[in-house]
Structures are given as C-alpha cells and as structure tokens.
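In structure tokens below, several structures.
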Structure 1
Amino acid sequence: MLKLLSTTLLLSSFIYANNVSEKVEDFLDDKFMENPRLKSVDVTVSDVVPLKQLAGWNAYIVDVEAYLKAQPKRLIKQRMIWFSDGRIITKELTDMQGGESLTDLVKPPFKDEYYKKENLLFGNPDAKHKVAIFSDPLCPFCKGFVPGALDYMKKDPKKFAVYYYHFPLERLHPASVHLVKAAAAAELQGDKNVIEKLYHVQINPQERDVKKILKAFNKAVGTKLTPKDLNTPAVIKQVNRDLDIANAVMVGGTPTIYLDGKVDNTKKKYLKVQ
C-alpha cells in the first residue's frame, strides 16, 4: 500500500509539473508576442528544477526560438530561467540570507562535451583543472581580466587546460562581431596565438565598417585577412558553435569563467587551486 501511495504521489507531482510547464510556455508565448518586432515565437520548457529554498516553487529552463519581422529568415535562439509556483511567475529570485541569485544556482553545468579541441587555447587536455572562458575582446572587463588570466595559467600546462569561446556582445560592441570572425579565420589559418593578440586590437567598439576593423586587426595580429575570409563556412561554423555552447550554459555576460565545470562568479578561483 505504501509503495502504491508513493507511486501515486510521484505521478501526481509529474502531472502537476507538466501542467505548470505548459502554463509557463503559454504565458511566455503570449508575453513575448507583445513585442511588435517579432514575427513568431516558440517557447519550450526543457527542464524543471525544484527549489530547495522555496517550497512549491520550481525553476523552469526555457528555450526560446524567434523570428524578427525585419529579418524573417534569421532564427534567434535564447535559453533563460523563469521561476513559478503555478500561479505566479518571475524572472528573478534572490536568497536574502546569502544574497545569491537563485538563477546562478540552477544554471546548466558545463558538460564535458563542450570542451572542444578547437577551443583548447593551451595546456594539456588531461590537466588537473579545466578552465572555460567566454569573452568579448572589446569588453572593458575582459580587457582587464583575460590577458592576465591567460598569462598566469599558460605557465602551468599540467595544471590548467584553458578553453576559449568567442562571445561578442553585438549590441554593446558591434565591432566585436567582425573581430571574432577575424580571430576564427586566423585560427583556421594556423595562428595559435591570435587570442592573446586579439586584446591588443585598437578599434572603436561602435565601429561597423568591416574594412576599418580588419585593418586594425591585421595590424595587431600580423595577418592579411580580407572581408571575404570572414564569411567562409568554416569561420561561421566555428563562431556559431561557440555561441551555441554559450547559449546551452546560459552565458549572459563577459567575461564568464567556468572552473572544472562550475561557473566562477568571483573569477579568482583559478588563483587558489592546487
């Protein structure tokens, strides 16, 4: 009887979770379609995580696919987290005791499959610690962090395997979109040190002229890339792969650092590992 009761409770919880997931999807579908710039939106709950801190509440990991009216062939993908108890829905919840955002506690982990050999900047793949860095080369915070962090970890290849992922913040730094394509093109041509040189490119972050951006890039990196080199299938594939991984683990800003599969909001833990 107890086993039957437990099974019934589990089934009830599953059905309830499914019902709320559908409510979350329907609500967000309607909410996002209020944006006049969107042609269509598809919202899917990919995972549900119960909140230990708040009984009756779950975190809903939501995948959103949308098309813009101005660019009907361009598919925009985004993963986000929403919280709901089945009646109320909110984007943010913060633990008042520890001050932690519950969003950070339920973000997807950095899976082993995301450590691509193409993203290995330096270090032994079997090193004691794996570090993943998502960065925009024109982000002021990245400029102040990434070069020093790379220089520190590069000295100990048995301790650190460092993986680098392009994450240009197009709305803030339009020029970074062309810069990361140029970096990918240079990497594909065999330049193994392009990422370290990338942070020495002198260009206005708001620049949109690809010729001006390439001139600054070629000067800093020592390449002779042309605009045509930035749009090859191989370059587009490499940049999109990085963006897909960033979306999968819900990277929202730069620099974002993962140490051994877990996001490091302090960005300093690599200094303390043994």
Structure 2
Amino acid sequence: MTSNPPIALVTGASSGIGQATANWLAKAGYRVYGTSRRGAQAMQGSISMLTLDVTDDASVSALVSELIRREGGIDLLVNNAGFGIAPAGAEESSIEQAQALFDTNFFGVVRMTRAVVPHMRRQGHGRIINLGSILGVVPMPYVALYVASKHALEGYSEALDHELRTRGIRVSVIEPAFTKTQFEANTIEADATLDEYRTVRASLAKVLSQSMASADDPDIVAKVVVKAASAARPKLRYTAGAAAARLSLLRTFAPAAMLDSGIRKSLQLDR
C-alpha cells in the first residue's frame, strides 16, 4: 500500500457496527475516518469524524475530495450507513418510503463506490467492504424492502468484484444476523399502515425483541470486517456470528421446504 498507515473510510460510524469497525480498524493500524450525518465530532483515539450524507451526490463528492486532499489516497472503504423499516407488510410502505430506503442502503453504496474507485484505480489497489445482512441471503417476511436492498447489495458487490479485481481492487460483503446496536431503535415505521397487519406487526415486534436479547455484539461484526480488509486473498462473502453462519449453511444445504418452514416457525407465523 502507498499509505503508511493505510487510510480507511467508514460510513455511518457514529454508533453500532460502524463505530466498532472504526475502532477495530484503528487497532489494526489504519488511520480511520468515520462519517455521520450529524456532523463532525470527536471520537475515540485517532479516529476523525467527518460530515456525510450518502444520499447526496455533492456531499459524497466533497467528502471524498477532502479526504484525498488530506491523505493522498484511500485504501479501504467500508460502506456501513443504512436504516430499516419496522416489521410491516410490504404494501404498508409507500413508493416514496421504499425509494428513501434504497437511496441510503443501496444507492448510498453506489455513490460512495463511484466516488472512491477512480482514486483506488489510479493507485492500483484498494478494498471495498459492504455491510450487507444475512437477510439478503435468507429473506425474512415483513421486512421485504430492507431484504430487497441487501439482496441488491449482494448482486452489486459480486459483479463489482469481478470488474475491479484486475485493477487491484477487491470487494467483499459482510453478512451479520441480529446485532446489538441502535439499529432497531432507529428503524422507521411504515408510512401506509393497514389494520389487516396490526396483529402480525405486534407479534413480530415481540419476536424480534426476544431475538435482540441474544444478538451478537457489534465487535463480532467489526472483527470480520478487519479480517476481510487484511486478507491476502479476500473472499466475496463473510458471515458474522454463529446465527448468520447457521442460516447461510441452511440456505446452501437444507431443502427449500425445510428452510421455508423453519423461517415461519421461528417468527410464529403459522399459529
């Protein structure tokens, strides 16, 4: 790498997985820049926080240009910024709400990637790590739009890795399951709620609350990010945590009917 230490840029780094990732990358020897919509703020140790809105082209361009001006290059981009919609029927979100979710979870990644790749290409190396979800591989009902955004990210990342590896740039996706962060607290409610889904919304809220009680710590995910960033031969996909690993294996080897039944049973949908 040309940078000494290497330069890492982590979006959505003010809390949760993004904050843990920034901390672990710093421990691994990276000079880390985190981003937040709320603006620049102090953060632990040498981690610098910058203002960024991944849904705004001008904000993305200005942030990347400023970082290149400061450091001369970017060795690692971690696309972590994202949000979800509280459990609800897919038809309970307006088109505007669906577009807003994709604008952050998917097109935010596209914006950041388009801004960073030219610099990585010129320097002849780079890593891009996208925070996906095991739900992008094993879809769960009543979070259909979030699932769709993460499924799109899977396909985009795989195609992108094929395109860029001959330029010295590798792309990986991290697939965590439930993680103890503020993500659930920051989800937004569906904006076109229907009474027909009232009972299942309440039931799923309880099930998900129970699942979060035994969810993985953000550090588990962050350590996988560091592993992917430092691997000599990085894999395209990395699961993070035992639950995600189990679900990935089930998706690969279990009969479709068994997986379908297991999902419905775990969410108490056939009572």
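Readers should treat all values here as calculations from the given coordinates under stated rules, not as data from a laboratory. What you see is a predicted model; the values in this text were computed from it and never measured. Cβ atoms are built from the backbone, for glycine too; each structure is taken alone.
Overview of values
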item	result
Entry that produces 25.8 once mean count of other Cβ atoms within 10 Å over residues 73-80 is calculated, selected from 1, 2	2
Value -15500, calculated as helix-only ellipticity at 222 nm (-39500 (n - 2.57) for each DSSP H run of 4 or more, over all residues; to 500), assigned to which of 1, 2	2
Structure responsible for 19.5, with mean count of other Cβ atoms within 10 Å over residues 57-64 calculated and labels 1, 2 on offer	1
With mean count of other Cβ atoms within 10 Å over residues 81-88 derived as 15.9, matching label from 1, 2	1
Source structure (of 1, 2) for Cα Rg over 2.2 N^0.38 Å, computed value 1.01	2
Ranking 1, 2 by relative contact order in percent (Cα under 8 Å, 6 or more apart), the structure that comes out highest	2
Structures 1, 2, by mean count of other Cβ atoms within 10 Å over residues 25-32: label with the highest value	2
For distance in nm of label points 7 Å out along Cα→Cβ at positions 33 and 153 computed as 2.1, the structure of 1, 2 it came from	2
